[in-house]
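Just so it is clear, none of the values below were taken in a lab; they were calculated from the coordinates. Computed from a predicted model, the values in this text were never measured in an experiment. Cβ atoms are built from the backbone, for glycine too; each structure is taken alone.
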Structure I
Amino acid sequence: MMRRVLFFGTSEFAVPSLLALLQAGYDLPVVVTQPDRPTGRHLRLQPTPVRRAAEERGLTVWTPEKVRRREFLEQARQLAPDVIVVAAFGQILPQALLEMPSSGWALNVHASLLPRYRGAAPIQHAILNGETETGVTIMQMEPTLDTGPILSQRTCPIQPEDDAGTLESRLAQLGAELLVETLQALEKDTITPKPQDHSLATYAPPIAREHSIIHWEETAQRTWHRVRAMSPRPGAGFFWGERWVKVWRCLPLDQRTELPPGTVLRVEREMVQVACGEGTVLQLLEVQPESRPRMSAGDWARGARLPDRLTSPTPT
């Protein structure tokens, strides 16, 4: 029997997996998550979503700075876990941890169809690259990044209206359901691990500042993908003068222009049309100027008295 689970998770993506394990009757003696971090304008310490969910249900929570330290490994060993489950934790587990479960299984819930999009931000990069389908993978962990054998997978379409937030919510629930199904199948010995084809691997690195910056030289379609991929956090946008303007909603239009990228083509009540790369046109619908609330792009443009042409990335 594999009933005693040592769970590692941090972000919102991991919460449904934690709750699914509890609902299925698994014993979680300890939940491991990242330490509280300063967030928000006032940089107040905030618990992780997993910590909040675990403590609301009366679970014991550990917040080690590094799980490879000897003190943590000794504490974890005393729990005698049957299985380890990891979902969006944020640290790579060392071999000493992976060898700890009595069953030999250390599972990871990953938000892509491995071997594609290994790494920290698979959801964002799938949308950014214009994928129409993604999914979740339950894999046997190795002490390297998302390289272990695949136990199960489930696909999920990426809808045109999806952003990273909505897609993450669906994938989190899908992953939680598949996790419990996979654990039950492992107990019955009805799953054969399948090695990944490493030649097909792609990498989804952590989101950095440059991923959020709109370059009008890119096509309207690519910019639309960027805005959705970066929403709701950290948000994609552009600089108007020295002020950041976040774009919440936009659409690529089925029309062409010969004017240079960044040219403001049209301002109407609710929207602004901007020329992009390869003669494409983007319609800005909702924006948020720095230190101001969200508003229609048209309202912002009239108040900002836009020039004929917007410029790309960061001011010097």
Structure II
Amino acid sequence: MKTLICATRGGNLALAQTHTVCSMLKEIHPGLEIEIKTITTTGDRDRRTALWTLKDTGFFTSQLEDALLVSEADFAVHSFKDLPTRCRTGLTVAAVCRRKFPQDCVLAAGSVTSIDNLPQNAKVGTSSLRRAAQLRHIRPDLQPADIRGNVLTRIKRLEEGKFDAIVLAHAGLQRLDLNDKISFCFEPSQFIPAPAQGALAIQTRSNDTVTCNLIAAIDDGNNRTTTSAERKILTTMHCGCHAPVGAFASIDGDKIEITAFISNVDGTNFIRRQTSGPVAEAQSLAENIANELLSSGGDKILKDLENS
């Protein structure tokens, strides 16, 4: 069995995710050798630009995809929520790994067990318009403030007293064994995550059938279905992954339930919809809920954002 080269970002979380994927592959394919190649992305170099100001896609993924396309790597491990919804020509997502923790969570100074416990006018660190809009919608007094850097950097800034709280993805904290830092977690159907949050996407070259087949062994069918439905909402609405849009899908038996929202930045025009139906109709259900969000005022929100 040939040695595969895996492209990944070099941060602690990216490496933890990559080692998890490599372990899964080696367990299924005994004797498989994997060489890890770390690559610095635009997002790793630029730690100052607020993510919601970005117009281009692939801020954290493009350089990994470049390595695949020139055969400097055989597969790449991505946080699926960072991967642009339009797949680059010549590449494919060969596997979507099982996700257990799609929800957002809050890390706060002091004893805080719910968003109601945060102090009046609390300064909450987040690099996401989606999170900021939901925070303002729930608690208009809260003051979301931009924060960049890796997970440990953000936690350090909280501990230094620069924020009253920060919002992070539960999955990242769990993969870094930092669950003890969490004050509380949101219900994902209430505080809606980014599409595909918590899932790992394994990308390969479309024409590399050997690698595609090896990687496909760790694909999780249900999570491919739910994350594809969530991402379908983004593509239908023609909005980028940094827009104040959230989507969460879950499967129970042969039924899928999808919850999604779009909001203006200050959370005052908050449009939320929910739908359910057969799993086999996941894509059409996602398209329908996206169109409903647009027709209910979401199209104007997106136009205003584009012009701001």
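Computing P(r) over Cα pairs in 5 Å bins from 0, in percent, for residues 66-209 alone across structures I, II gives 2, 9, 19, 21, 19, 14, 9, 4, 1, 0 for structure I. Across the set I, II, distance in nm of label points 7 Å out along Cα→Cβ at positions 18 and 114 reaches its highest value in structure II.
Looking across I, II, the calculation of helix-only ellipticity at 222 nm (-39500 (n - 2.57) for each DSSP H run of 4 or more, over all residues; to 500) that yields -9500 traces back to II. When FRET efficiency 1/(1 + (r/R0)^6) of positions 34 and 122 (r between Cβ atoms, R0 = 30 Å, to 0.05) is calculated for each of I, II, the greatest value falls to I. Name the one structure among I, II that percent of Cα pairs over 25 Å apart of 55 was derived from. Value 55 for percent of Cα pairs over 25 Å apart corresponds to I out of I, II. When relative contact order in percent (Cα under 8 Å, 6 or more apart) is calculated for each of structures I, II, structure II comes out greatest. Sorting I, II by FRET efficiency 1/(1 + (r/R0)^6) of positions 2 and 194 (r between Cβ atoms, R0 = 25 Å, to 0.05) from high to low puts I first, with the largest value.
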